[in-house]
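Visitor: Listed below are the structures to be examined.
What follows is calculated from the coordinates using simple rules that are stated; it is not laboratory data. As the structure is a computational prediction, the values presented were derived from the model and not from experiment. Cβ atoms are built from the backbone, for glycine too; each structure is taken alone.
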Structure I
């Protein structure tokens with residue numbers, strides 16, 4: 001009985017770290033299932049602990065092999081999409097697309113899973129965006145939107161869809177459309193349990209404000225994101241906020257650091273120390 005209670009507590013903590021209110025949780029419990037191992041990897045990736053996150057995904061893959069065919073396909077798809085996201089965050093969009101494609105293919109011979117399919121589709125769209133294939137990205141997002149219409153999916157898929165739609169719009173020169181999607185993502189995120197998704201949505205809003213020429217609003221939003229990332233150890237988002245603030249020619253001073261401005265290269269070095277390998 002004690003073991004069962006501990007397992008439940010571990011699952012709750014891992015969910016809170018990956019998609020809840022405790023993204024900076026440093027003492028992550030050891031997982032006992034493939035789903036829990038995947039959650040742990042997601043949480044570690046959100047903290048920029050890429051080496052540990054990759055090792056955890058390998059453990060998740062091993063645990064997934066013990067599942068029945070249909071759950072195994074879904075777990076494999078989510079694991080592959082997560083591998084892709086780690087690569088994409090560090091600039092490896094072409095490599096990421098291979099994993100996202102495999103994530104979508106993993107679902108072909110099993111009952112459709114809208115969550116995993118949307119993860120793969122939005123990932124593929126972001127990969128296409130990263131290599132400048134905007135029409136392809138739009139088609140993939142439209143396909144994801146169809147999945148959302150056909151299935152009663154949760155907040156995460158809707159937020160991710162608006163994230164990538166915003167990024168495609170901004171890359172296409174449609175700044176106001178990008179801002180609309182960024183604000184829509186932030187609205188969904190405000191009702192969601194994930195603090196990390198709220199912070200990333202706010203960062204995207206900051207970037208969109210910058211694109212429409214509202215520099216003061218962009219700076220305010222980016223500084224708020226930077227402070228939240230410092231508080232919750234969300235290093236990849238902190239690096240992204242620093243890049244935006246650098247572009248706005250603003251100081252990126254963390255709470256408690258009065259005279260030590262830290263710019264994007266500082267956070268890039270920290271990510272490298274945690275196992276992140278940037279594409280040059």
Structure II
């Protein structure tokens with residue numbers, strides 16, 4: 001039987017477009033074969049897989065993995081899939097997943113060498129891109145601190161291109177407490193800011209990027225609050241050799257994280 005937009009399980013899943021519902025249920029949606037594949041690779045993450053008959057046939061390997069893990073695989077009409085998806089041209093698969101949150105203590109107990117702290121970042125596309133970049137650079141955790149975007153926002157999940165399922169995700173309301181805990185765990189905290197007194201190249205030349213590091217990033221619109229920037233071990237600017245006024249958040253995060261990744265290797 002094909003589920004329609006009015007089928008109760010489809011209706012319940014569609015409510016996960018709202019943050020309030022995601023927070024209340026501890027669930028979120030992952031859309032498209034790439035996200036579904038990475039979610040299935042993380043044990044006990046996928047709770048249900050919805051797909052059109054065409055998509056389930058095209059991605060039969062993913063449907064087989066889900067079925068093998070006792071995850072319900074539900075066929076839906078094109079209209080039901082469109083109701084579950086947020087993209088203009090959905091690819092036919094949507095998974096209901098459980099939240100991936102890891103506690104601050106647990107994440108730091110694993111002795112990470114490279115992490116990113118997103119303080120008050122509100123744009124889900126930027127946050128998802130930083131997740132993807134952190135994963136690519138070899139970071140093991142991303143902290144969403146303070147009044148930050150929901151990492152399970154649909155745009156954030158899509159922008160992470162599956163990397164959300166590879167990292168420890170930590171949500172903490174107090175960014176100052178995150179920095180204190182990171183420092184207590186042996187991490188050096190560097191705040192990325194265009195007004196930093198320390199040049200990233202000088203930091204690398206001095207060998208200071210080889211230490212376990214937490215990179216702190218603020219919102220693109222407002223930057224880092226002064227008290228957070230002062231709480232870091234150093235405030236670091238990315239050198240601008242051309243005439244551009246600044247880098248956007250995602251680009252600055254990529255430069256900083258990869259500088260640390262290279263130094264640590």
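Visitor: On mean count of other Cβ atoms within 10 Å over residues 128-135, which of the structures labelled I, II is highest?
Guide: On the way: I: 16.2; II: 24.0.
Largest one: structure II.
Visitor: Which structure, out of I, II, was helix-only ellipticity at 222 nm (-39500 (n - 2.57) for each DSSP H run of 4 or more, over all residues; to 500) calculated from, if the result is -24000?
Guide: Values: I: -24000; II: -11000.
Matching structure: I.
Visitor: Out of I, II, choose the structure whose coordinates give Rg and Dmax of the Cα atoms in Å equal to 18.4, 59 when calculated. It would help to have the intermediate numbers written out before the result.
Guide: Numbers: I: 18.4, 59; II: 19.9, 65.
Derived from I, not from the others.
Visitor: Suppose you compute log10 I(q)/I(0) by the Debye sum over Cα atoms at q = 0.16, 0.17, 0.18, 0.23 Å⁻¹, for residues 64-191 alone for every structure in I, II: which one lands on -0.76, -0.85, -0.94, -1.37? Walk me through the numbers before you get to the answer.
Guide: Working: I: -0.76, -0.85, -0.94, -1.37; II: -0.83, -0.90, -0.97, -1.35.
Clearly, the read-out refers to I.
Visitor: Can I ask one more? For mean count of other Cβ atoms within 10 Å over residues 72-79, the calculated result is 17.1, so let me know which of I, II that is.
Guide: Numbers: I: 23.5; II: 17.1.
That value comes from structure II.
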